[in-house]
Structure P
């Protein structure tokens, strides 16, 4: 399969690109920065410099690539610029979808987010609605994800991977990261709020497999949704931070996500629980 890969230099992309090539796919990898071209080419991909917010340039790049599928792993979160990331979802994704459709592409796999479900008890499944009426600032994040998924759904086969919170190399939950700095300063409390984690390598594997999945959203998360009262103290101990402050209670939407659908499609996380994954990724030395 020939794949147009937007976002090949991100945390997922750096792991996913060699997986795609090893699986026998040919890849045209896009980047906004010419400084990444040599690295992408050295990895075995063709490279094109284009910004997905430049609609006409993107149409030309996708048409020239003549792909069978589009892999959308675009984010803009290195500086925690949530507005820039939302713009990629709201404006960039429709541009990418329109360019794909104009080029006759039938399939897209896109990086989405699981934490968009409304209040409830227990891990959320894909048939539950998004929390579109959430209060700010959560509402703007959900609106961005909703816009992304609506655009992807216009593809003949559009798969939206609702990923858990990434940990591992290049993520916010790495040994050297802003999250680690915050935990070392006791700025993150251990609450009853439940989240779902996902090793970044498991995200890459799911993206590879999703090239053959049916259309629709799929939660991609490990097997054990994590209350803050469990994961924050473990994280703190592994990075040499003091025990975190503890605050009771949780937000009604802090409930994690079920990965039953993904497992039913054949995906099996190599790191089934953050408990062992954190030890692997955060331990000193």
Structure Q
């Protein structure tokens, strides 16, 4: 699989200078880009008011590709201009970046919406993927939200972008998840977890035991910046994850996403690149 980068890893630089930041990211050695647009209802592309033509020019100049895009808010009524934008760039994947689920009924309702959005994406030649955090492993009526989504969406229309860090924080074995869902796995998000916080790695047990409804406010209240570290500096089984992605899945890209760092964002992604280069089974 090829190594990519989620540009959320350099979000503050992107906010200040999106075109210049992309050029710096590519210069650092990342050619396969995933964008994060949290204003997609009014800005249908990569965000920051940048047109498809401006992005295409920087891609042509640098030889980079926008292979995937996190789009929020997402919805069947707003997806058409998003698909038109990313078709200009030749983007392969659109990702649902984050969902919140009240109960089983709400999860099933959203799963049907994912089917509808996935159908529209497919008609445009783009594949929809669902990207998890830890709370998709909350249990409703005996099943995790993640399983409910997978069981109630069409595998031909909704694929998976497994965030291995969040899966582990949801009490899961990331390697076993990759093996279980196999060919439905198309993208992997990779970060690392620092050893000194190992005792607090599991976030889901308290949610399940307490019957907590996870909202964005709850999520932000318990996610601490110090529980992230650069690739290779932590305890996640990254080589095993790469091996499973290559042997059990149809995974195209393993994508660095660095949510927080004590380093400058551009320095952080260079550290993670050096860490990733120690592993086998990936290409640049």
Structure R
């Protein structure tokens, strides 16, 4: 197979709890993650030259070896002793530095693309083990859907598919460093931790009202102290009819949950002129998928 095109979906965190700090500097987390229908497009072409190249259609994201997709591809090529090279082109649609896993989803898509192109027989467990060494969100992004992620994100418990939930996602015109926000977590402080067990039950009951009672994101409290605009976005989403609103990951994107596509579209129209990027989207039950070969 000489060429493959993949769609790499964004993610949100329905909840995000911080359980403790590890000796390696990472934090143990407990988070419910969800794939959503905003996609980067990845084009991969085999090359006769033994060169790995990654280019991106925006200057906001580095290409080459500084891109997570490059590291993911090199790991696959080295691990499975694949000769020759690959040219990778990334068309970005997922907001950048937004807490929506765009880079990790690109890296996961590239790993799956190489598995597909070279007909590699590799287990789910091995892919997850490899992926976590490239990025903490890659294990989830490899398979997508709805899942509980623990450890640093590599301990996955897939959850049954949920009915489609409509969302409005707002990405303000500033970025946040994930490393900076995790560096400010103080485990001596009493953060409001989400109740993931109760949230999962509400999610699968389709009880959107109960979600707000049990959800939460510890990092939101930290990020919003630095960037109070995050709370403004939450308030605007709730005023526009959202049942549940929360910052995703380390931010600054904030999503709102709506009862219908019509209500989500109404909120989008109300907010689109106020904020930099506003999306109407919905939950999906898959990770990266092959669009064309």
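Taking distance in nm of label points 7 Å out along Cα→Cβ at positions 22 and 86 as the criterion, the top-ranked structure out of P, Q, R is P, with the highest value. Please state which of the structures P, Q, R yields 28, 13, 12 when semi-axes √(5λ) of the Cα gyration tensor in Å, for residues 14-117 alone is computed from it. Structure Q accounts for this read-out.
FYI, it's all coordinate maths here, none of it is from the lab. A quick note: this is a predicted structure, and the numbers were derived from the prediction, not measured. Cβ atoms are built from the backbone, for glycine too; each structure is taken alone.
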